[in-house]
Structure P
Amino acid sequence: MVKVELYHCEDFRKTLYYQFDDTIEQPRFPEDYTKVAVAEYPRTDSDDQILEKIWESTNTIDHPWFERFSGQVIGGPHRSTSVGDIVVINDEPHVCVSIGWCKLKEYAKPNRR
């Protein structure tokens with residue numbers, strides 16, 4: 001099994017606006033994040049499959065996600081996973097972006113001209 005950890009950014013404003021506002025700093029991991037859940041997935045699942053499963057299982061649609069999550073929920077209640085939140089798979093952080101996920105080391109503030 002592969003251990004997976006989910007972190008939500010403590011200052012949700014940072015995750016939404018830092019790319020468009022020079023006065024807002026990009027959130028720092030792990031300093032600006034709180035661990036909200038831990039789960040295990042089969043080693044046969046790819047990182048992309050795990051990230052998709054985490055996304056689907058940590059978003060509230062009809063019922064709060066933290067009431068039906070199959071792993072361990074830490075604290076709560078929690079909001080749904082969103083842009084800027086982080087999933088760590090095998091010690092490799094992945095950040096949720098507007099469409100999909102990318103490795104944290106590849107995630108940076110875009111150049112402005």
Structure Q
Amino acid sequence: MKVNNKYISGNIEIDKKNVKLVGKKIYNKTINIIAPNPPDTLGNYSGTALPFPNIDIAFENTVNKFKIQSNNIDITLKYPNSYNCLSNGKYKVPPTIFISDENNENISNTINIR
């Protein structure tokens with residue numbers, strides 16, 4: 001899948017457990033790339049890979065957090081899980097990668113990877 005926005009230009013390769021992002025940084029300052037934690041894989045099938053109940057739990061100590069300073073991007077994220085939005089309790093946010101500026105002030109660029 002190709003991605004081209006004001007921050008990056010590149011390709012995303014998706015497999016069952018990882019998301020690989022390779023490309024170039026277009027933005028002239030540091031950018032942050034963040035995604036929710038991967039799904040929980042539990043011992044029983046009925047509780048495995050359920051969406052996180054809210055955004056706080058989805059991003060708590062996430063392994064999918066990168067600070068990009070160089071012009072070349074070559075990162076591998078663990079496939080992010082979906083999570084429920086608490087604004088109405090019924091909206092499920094699909095697996096998404098968020099890209100922002102270095103101060104996390106402009107998180108308008110998202111990539112849905114489903």
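Bear in mind these aren't lab numbers, they're just calculated from the coordinates by the rules spelled out. Everything quoted here is computed from the prediction, not taken from an experiment. Cβ atoms are built from the backbone, for glycine too; each structure is taken alone.
Here helix-only ellipticity at 222 nm (-39500 (n - 2.57) for each DSSP H run of 4 or more, over all residues; to 500) was calculated and came to -1000; which of the structures P, Q was it taken from? The correct label is Q. Once FRET efficiency 1/(1 + (r/R0)^6) of positions 22 and 86 (r between Cβ atoms, R0 = 35 Å, to 0.05) is calculated for all of P, Q, which comes out largest? Going through P, Q one by one, FRET efficiency 1/(1 + (r/R0)^6) of positions 22 and 86 (r between Cβ atoms, R0 = 35 Å, to 0.05) peaks for structure P. Taking distance in nm of label points 7 Å out along Cα→Cβ at positions 14 and 38 from the coordinates of each of P, Q, which one would give 1.6? Value 1.6 for distance in nm of label points 7 Å out along Cα→Cβ at positions 14 and 38 corresponds to Q out of P, Q. For which of the structures P, Q does the calculation of mean projected area of the Cα convex hull in nm², for residues 6-53 alone return 4.2? The structure behind it is P.
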